[in-house]
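Undergrad: So, here's a batch of structures to check.
Rule-based calculations on the coordinates, nothing more; no lab input. These numbers come from a predicted model, not from an experiment. Cβ atoms are built from the backbone, for glycine too; each structure is taken alone.
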Structure I
Amino acid sequence: MTLPTENVGSMPRPARLQEAIAAYDKEDISHDDLSKQQDAACKDTIERMEATGAPIVSDGEQRASSFATYPITDTLAGTGLADHLAADGQYFAIFDDGHHRQLPRLTGGPFRYKTFASDYLKKSKPYATKPMKQAVIAPSMLCLLYPLDDNIDGYTREQFLADLCDEAEKDIRQAFDAGAARVSIDFTEGRLANKNDPRNPWTGRHMLEQFIELNNRVIDRFSAEERTNIGIHTCPGGDMDSVHSAEVDYAELLPSMFQMNAGYFLMQLASEKDKEYVYKLVGEHSREDANGVAQVCFIGVINPLDPTVETAEQVEHDLVTASRHIPKERLGATDDCGFSPFSIDNKPKHGSPDLARDIAFQKIAARVEGVQRASEKLGL
């Protein structure tokens, strides 16, 4: 037995794929041309991830517009936006380097996903020889599509939330049906909910508890056995090598986050200033029995925003230290965040998307080796 380990989701898209996306937005190439580049990137991602020795792999979200918007638009620029949406929604986040990411705005109902994560998984699974995981977006993120204060004529907020929960449940179930061994729910908005940024009105509204309740409306539709393989990912963001909420104390998030009845949690920690402080919080607030499942805590041991490749010894040290506070039977390892949650990401600290891609696979290999070393050290 070894400690479990898996990546969060996304990998840097090759520069050639990012160029193809831009060309598609300009109508310079066809969707078939774009799909060929996406297919090639998915195949390469899976093959290179399997070569690291990772026990479970993903396609790196090479076909997705972003971790948040894949259900509702074909590209990050808004090409192929779903019905009842306009491009001028509120900011999801404003990052420390000043750039921002914006969501669409809901204009009417019913709300329906245009694309499900399983649509991507079905295309990628034939490339894999190992089990695959699939990341999906949390309903708590997509609830921000509805205007904060205004009502939509003929489509109440509660009608929207009911439709949203149905679509989110379908997204998870169809991913499992398509062959996913694990499904993790991206919840980066959790930490951001505790940041009061006057430039970003939703962050000052104390929405964390609403987010938790909404996500549990979906998670609790699954049996304990199913929830063993449903995870939650949290981080302070990771885009263009910048973050949006790293200054928010984990003590403001973790007690609430672990009230979600998921079977495992993927948490940014490699880039945290005081790791052991957070390990203690994780140990205190994660639950041995979350409505029938033990919550496994995957700590981040790899920082995707830093081009320096961690050593296996560093990974081993972090896991052994964490085991002082988190029971080793509920301990795992992950990366802090997806390596490129948004499809257009020039990775300024890395120099280029292609170099960032090479480094990402080196980092995953270091994680896999470090997990093996820690497992032996812990007598597993």
Structure II
Amino acid sequence: MTRRLREARLIAAIALALGGLTGSPHAFSQSNSAAGDPIKIGIVSPQSGANSRYGAFAWKGAQLAAEEINAAGGVLGRKIVLVNGDSQCAPSEGVSATQRLIRFDHVSMIIGDVCSSVTLAMQPVVESAHVILMNAASSNPEITYRAGVGGFKWTFRNYPTDELRAAIALQYAVQVKHYQKFAVLSVDSDYGRGAIAFTKKYLSRYKAQILSEDYYKETETDFRPVLTKIKYSGAQAIIMYGQADTTPIIARQMNEMMLAGKVGLVGNGEFANPVTIAAAPKVMEGAVEVAAWLPEWRNPRSRKFVSDYERAYDGEVPSVQAYSPWESLHMLAQAVQEAGSVNNDSIRLALTKIRYNSVMGEVTFDDHQQAVLPMVLVEDEGGKPVIKGAMYSKVDYPHR
């Protein structure tokens, strides 16, 4: 268990023990508010601190969705009003923000957080208050393991997990690229090691094997020794979950060792970044990356979102942290419409049955209240990233 996860669980336990701070479960249900009153929805994200740029994207995306919904007449004749909560990407701050939104702003739904440790800490708080939490941007699988049949019935996630990313990357590598022998070279972090652990979990689905496994420190710059080992291992591709600053270094050194065209790259390491491709175009040719969504995704509604967002925010290109809250707010609005009520229980039930037409395809929720989503496959071709389509994969949940 990681330090951040332990911290989130401790804070969550304290929040649950102090559950009275959030009031009784139905104290703030909007079902008792007057017809025509606005529907208040909270947005919890890092609006300050080192990760504030992600929080800014989340707020802008949700705000654009609220404006679109309200311009179309609102939901059940009511306007949507967003209320901001700053988590600072810290579990304790996220819990405090969540409690304030429930107790003082009387929200019945919350979208958040970008940071997984915050979302984990929020789960028991919303559970105690019977307030819907729609996780729209954090990817730790533990959030989903604990939701729905996992225990927390008020937590939903409209975002793919790190586990799903690893499963899809492996599936594409084997079924489409026809790789069967892999080497691992990933960043030595919870993210890098976690992604490889998930990859190993699904190796048995295919006739595939990992021949070598190495991890690099964030400050490392000489990869020649490990690349030499990989060169003579017989690996067809390197599974890499890494950093934007490091991948170009690895690519250049692979080029020096004449591995271009002989060993492919699969995973997530800013492979589609123009700087990475320019570092060693021949090495990056055919590199495969998996993404939740991209601005280049050629769905008409997605293209309109990108265009509207750029127009609304002075030409800024939206990130996935803007897209997912935008999509999630539209989904919540549909759930309210289908529930025919702003009663919390009715909306929660509507979400469990929803069939929502997202820009990535139809979204339904499984029994862990995880959205069943495809992910985008991007492959470098001719010096530029090319979207190859989207792919679904099934996650095997742990038995509890």
Structure III
Amino acid sequence: MTKTNLNPNKKMIIETAENLFATKGFAETNISDISSIVGVSDSTIYEHFKNKEDILFAIPQKETQELIDRNNRHLRGLVGSEIKLRKLIWNYMEFLLEKRDYSALLLFALRPNRDFYKNENYGLLKEFTKIYKSVILSGQEEGIFLPDISPTLFIKLIMGVVDHILLTHYIENKPEDPMTLFDDMMDLLINAITPKTVGSKIRDKRIRIFQAATDVFSKVGYQKARIQDIARCAGVGDATIYKYFKGKEDILFSLPIEHTNTLIESHQAHLRGITEITEKIRFLIQHYLHFLNNHKNYASICIFDLRYNKDFYKTDGYQLFKQYARFFYDTVHEGISKGIFRKTINPYIAIKMIFGVIDHIIITWIVFGRPQSPMVFSDDISNLVLNSLEP
């Protein structure tokens, strides 16, 4: 798909119409409403468009190109079909939530319009799914995804579930932040396309125990939690838990291994595509906050059951967390060596500062429910950190 340079008037007409259609409603908006805001005559609008519906159908061209560009940019350096698929779906959902006017139009004006599916601009919406198809086919060739699943059908599954999540969000404001459903949605989507093996069933049972322990520890606290509570929550017998873990403490100290491995794998994939040091710092902070935001129960356990537990610092889980923290340390060190950050900085202290402020934000979030999401502090934390590091 090639980029098109729109006439300035035409571009302004499309942008104005997009906002009016979304806020006032497509049926309630007149051509004169658009021309009045743009500052042109009605006849000027008709020089570019046949009618109001023609303007509506032109809106996806600009937005779809932006989404395609974003996908191409964000997938650079990523390795693995599942990671790529997750990033594509994340981008799609995040994009629609950022572009609220456009996503409202997509759901309430374009999706239900039969004529839109016959319009040439509908082809643009199909264009951006090509990269999804490519990733799915690659996963099938690698044996990661089921070979007999239709990529087209799976793409419809993705678009359909996102549509329905956003419909409820816009109509009922539930949930307030649809991105909090992302992990649960991906659990279903990835499982739908992943081959089931004996090994995966064993891993599924272990994961269920982890998830159950996370729920129980976060609700009643580690000290009060019992193995039978975890077993009941996981839907397994007490004896099953002892097949995988020595006891309650072994589960607690194993939790960071599972989660930190996920963080490390994700960072290794994403950081390859980022070259600017300051952007790396912003990404590292944002990604860590996002992870904690999406794993609130685990974040609670990290703070109240692990961070201030002396025995935790003797475990493999802590060694793995140090490996994760190395991403931050190496990025700060690289910034110093390149002259982007001050030469007098102690990277060790800088990392303590980053994790320290995030810990205290998480404490307030968990105990008092403020802020609603720690992600609201992402830019502020990044700005403070970068201000402390830069000359």
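Undergrad: I, II, III: which one has log10 I(q)/I(0) by the Debye sum over Cα atoms at q = 0.09, 0.11, 0.14 Å⁻¹, as calculated, at -0.46, -0.71, -1.23?
TA: Corresponding structure: I.
Undergrad: Please state which of the structures I, II, III yields -13000 when helix-only ellipticity at 222 nm (-39500 (n - 2.57) for each DSSP H run of 4 or more, over all residues; to 500) is computed from it.
TA: Considering all the candidates, the number was obtained from II.
Undergrad: Suppose distance in nm of label points 7 Å out along Cα→Cβ at positions 118 and 358 works out to 2.0; of I, II, III, which structure was it derived from?
TA: It was calculated from structure II.
Undergrad: Ok, one more. Quick check on the output: 21 is relative contact order in percent (Cα under 8 Å, 6 or more apart), derived from one of I, II, III. Which one produced it?
TA: That value comes from structure I.
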